Structures are given as structure tokens and as C-alpha cells.
Structure 1
Amino acid sequence: MRRLNINPAEMESVCGRMVACRAAEYLGLNINQFYYIAKKLSLKTAFVKPRWSDDEDKRMQTLISSGYTQRNVAKILGRSEESVKSRLSRLRKK
């Protein structure tokens, strides 16, 4: 296991951008170590899903209508396949 000498930049790169257990694993820490370091550096660990922008909606719809799969669209937009599927469903209901 990795020692607790994680630099602040490493922690900032994952805090709030991914689920805590994945962030800890990514850094080679257990979950308790991850929370300890985050608290020590005063970093928020809550993962918040980024909102969809109008540009992302338009780009997603353009890619889908061009024949891209939901999986490929997700990779292009940096989203999960499930979030693309869910967003498409919501947009079609409007």
C-alpha cells in the first residue's frame, strides 16, 4: 500500500470528480486514508454529477443522428454510457 505522502495536486485531481472509493483506489489508498488526507487538505470529497449543457445536448443529438452508438458518444463527451442513455430519454420526452 502507498504511504500517506500524497501531494495536494494528486488529491485535488480526484476529489469531487469521482466516487470516493474509486478515488482512493486510484491513489493507492484505503478509504479511511483518503478521507483523512482530504480532511487534512480541506478538500471536499462529495462527488457531484456535472450538469448537461445545451452544447452537450446538441452535440450528443448530432452524434446519435450521425450513427454513433451511445457507448461512443459517452466516450466522446466524457460521460458514462448510462448517463447518455438517460439524457437521451429525457430529451425525447420534451
Structure 2
Amino acid sequence: MAVKKTKAPILTLTPEQESEANHKIQRFMEDRFELDLGSFEAAEILELFTREIAPHYYNRAIFDVQAQLKERFESIESDLWALEKSS
């Protein structure tokens, strides 16, 4: 059976997480570049990252979890073979 690839979901934040992220963007831009961004500009940057960059991190996380699960299932399979009784 072929594995159907689905598009990575659009990542969403709670209103509290979004507000915190916007404030962090504003602080970063002020501290690092001496740019005073308003909440609209910070929200635009967050939207860009959410839409264009976050899916790459999401996909990498999925890949890493798949690798961990594969390793774990192979270990379980080995453990099960060790329990097999000779007949």
C-alpha cells in the first residue's frame, strides 16, 4: 500500500502564544537591530515564519519521530523473537 503524503498542517498558536511570540519578536528586533516594531509588523513576521518556515521544522520533527519509532519497533521485534519457544 502506498503511503499518501499529506501537506503539513498550518500551525496555529493559541491567542496567548501568539501574543507572547509577537512580544518576543518586538523585543528581539529592538535589542538586536534597534528597530521599534509595532504589533502589526511583529504579527506579519510571525505569520511569515508560520507559513513559510515552520513547516520545515514540523516536517523535520515528523522525520525524527519516524526514525525513533522505527528503531523502537525493531527493538520490540527483536525482543519478541527472543521470546519464541522452539517446537
Structure 3
Amino acid sequence: MKLRTATIIVCLVDAAAWAVVAIATFMSGSDAATKGLDEGAGLIVTALFLVTGAPALALVLLGRAPITALTLALAFPTAFAALFVAAVIAFA
């Protein structure tokens, strides 16, 4: 598999994961006490995607900096997992 193809696949998985998490957090039916936490999580995931996933997708579609694009594309799930673990530890 070529580097560009792998990067496109990772970017599409990133975008799908971002969409699922963002929609789930913004449209959650939780009570008013935790609604702010849900919206905050949605904003954080959106900001993380805009900093890592979107530039990676733009770079790969333009055919520029393939290694940087793959690094950015892989940074989204890595940072997401790290933030999730940090949130679990903080709220445990």
C-alpha cells in the first residue's frame, strides 16, 4: 500500500471518528448538570481534529508533504486516546 493511500484511509477514519464523537457529545440527552461537560468534550475533539486531521487531509489531497500528513493523521487518534485516559483518571 502506498503512503498516500494509507494517509487518505487514516484521514477518513479520523473524520468519521470526529463526526461520531462530536455529534454524540453535542446531541447528548444528558441532564443540565453534565451537559456542559459533554459540550466541552465536543469542542475539544473538534479543535483537536481541526489542528491535526483537517490539515492532514488537506496536505494529502494536495499531494504535498506525505510524511507530515501521515504524522498529523496519526496524531489525532493518539491525542484523542491520551485525552480520554486523562479524563477517565481525572473523573475516577
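Just so you know, all these numbers are worked out from the coordinates, no wet-lab data involved. Just so it is clear, the structure is predicted and the values come from calculations on it, not from any experiment.
Data overview
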| read-out | value |
| --- | --- |
| For helix-only ellipticity at 222 nm (-39500 (n - 2.57) for each DSSP H run of 4 or more, over all residues; to 500) computed as -30000, the structure of 1, 2, 3 it came from | 3 |
| Parent structure of the calculated result 7.3, given that mean projected area of the Cα convex hull in nm² is the read-out and 1, 2, 3 the choices | 1 |
| Structure with the greatest value (metric relative contact order in percent (Cα under 8 Å, 6 or more apart), set 1, 2, 3) | 3 |
